[in-house]
Structure 1
């Protein structure tokens, strides 16, 4: 006999015991010790090691992180199709954005992140993924990611935390093709300053959201970018904060 959550991990039906618990609590695990499949009751229940298991993935399991669902939302709303694109992922972290783009047919993704050892193993093993760690995007230059930046990027995506994206945006237009696309996840909790943050790291009130929107759109315009869409993310941040998705393109000369 063994714990159900441990058995799910051993059979690679869950990434961790925490993930297994989420699957079970969501009613996504069917179990049989010999009879018909029945919904599993709890993670800690003990079951025979040869139990039959059937798992229905959670929606967020489609990508290596929830971020992939956020990017998918704006790709779907805009009708943008990354097939064959050469893309820069700023703040790639675990790789949710990169995973979404590669699953949708991107030719290659160049990921940059100030941190190290965060990218999901699945993406490390993907020949289309090129990772540059320990790179502060605030000072990002093409020379730091050669030869991948030499031909310009069809799209740049960005999802950064603990820094205002207004400090990074000025570096991006020079890396983008004239026909390129910019897609960013706007996190107001990192844009409003300490005075706008309340208990639990949540933005104090909805009055801050238009301020963030105006500031970021205004900067994009100063940088020669035309903002096409600015929409609510369908998924809140892990801390419960409301987030937004921006789509912009270089303004025609």
Structure 2
């Protein structure tokens, strides 16, 4: 198992990067994430309740990736809440005392959702957004929430957190998409329908090109996001990490800026 951890570059995950920011305090970060989490969970529950069937709902990549986003945001809020409940001097220790697998799985989940939720809006609004004028107001809201607001959530994470993207994780993200492609063939074999029109092999070479194009596009977006993460973190590492330190002598709280190097969390 340790070999898998090393190969996947999961042996140096820093969980404090999940819950801190170079822009806002941890408490502010939690509030922003909580608001976004409540919204996307309301959209998820709405789309699930109004779906014709569970099988019909779960066959769509947009829905599956949206579920992943919802659970990522929920888990991140739980991490942040637990982090803020500790005294300032014990917060890092509290994070490191958790099972390392929670942090490793959270890192992999982040690598997938941050990529997918830039890919999904692009693919949906360029290839799949037809018939919106025939939808009800609720259906339009659901579509915008799942296929556009997800990008807003991903963008907020890209701006606010201190996480990293690891090149090797692009293979894991690509593997998830390949597994989904296999699922679409299973769906076709079971009921004779393609989940998305551009996956229909009967349309000839253009379909194969779309498979390759989406895959290449995913890798391009992943590595562009990786560059953005590095530029953001390089900029952030030259300025203080915004932390909230509670005063032990007073009932109020004090906001203090402490360098990432001093805290040994870079």
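FYI, it's all coordinate maths here, none of it is from the lab. Just so we're clear, the structure is a prediction, and the values are computed from it rather than from any experiment. Cβ atoms are built from the backbone, for glycine too; each structure is taken alone.
Comparing distance in nm of label points 7 Å out along Cα→Cβ at positions 20 and 52 across 1, 2, which structure shows the greatest value?
Biggest value here belongs to 2.
Just checking, which of 1, 2 has the largest value of relative contact order in percent (Cα under 8 Å, 6 or more apart)?
2
For helix-only ellipticity at 222 nm (-39500 (n - 2.57) for each DSSP H run of 4 or more, over all residues; to 500), the calculated result is -21500, so let me know which of 1, 2 that is.
2
Identify which of structures 1, 2 gives the largest calculated value of distance in nm of label points 7 Å out along Cα→Cβ at positions 124 and 228.
1
Hey, distance in nm of label points 7 Å out along Cα→Cβ at positions 164 and 188 derived from one of 1, 2 reads 1.6; which structure?
Attributed to the structure labelled 1.
For which of the structures 1, 2 does the calculation of distance in nm of label points 7 Å out along Cα→Cβ at positions 4 and 28 return 4.0?
Of the structures listed, the value fits 2.
If you rank structures 1, 2 by distance in nm of label points 7 Å out along Cα→Cβ at positions 44 and 84, which sits at the top with the largest value?
Checked 1, 2; max of distance in nm of label points 7 Å out along Cα→Cβ at positions 44 and 84 sits with 1.
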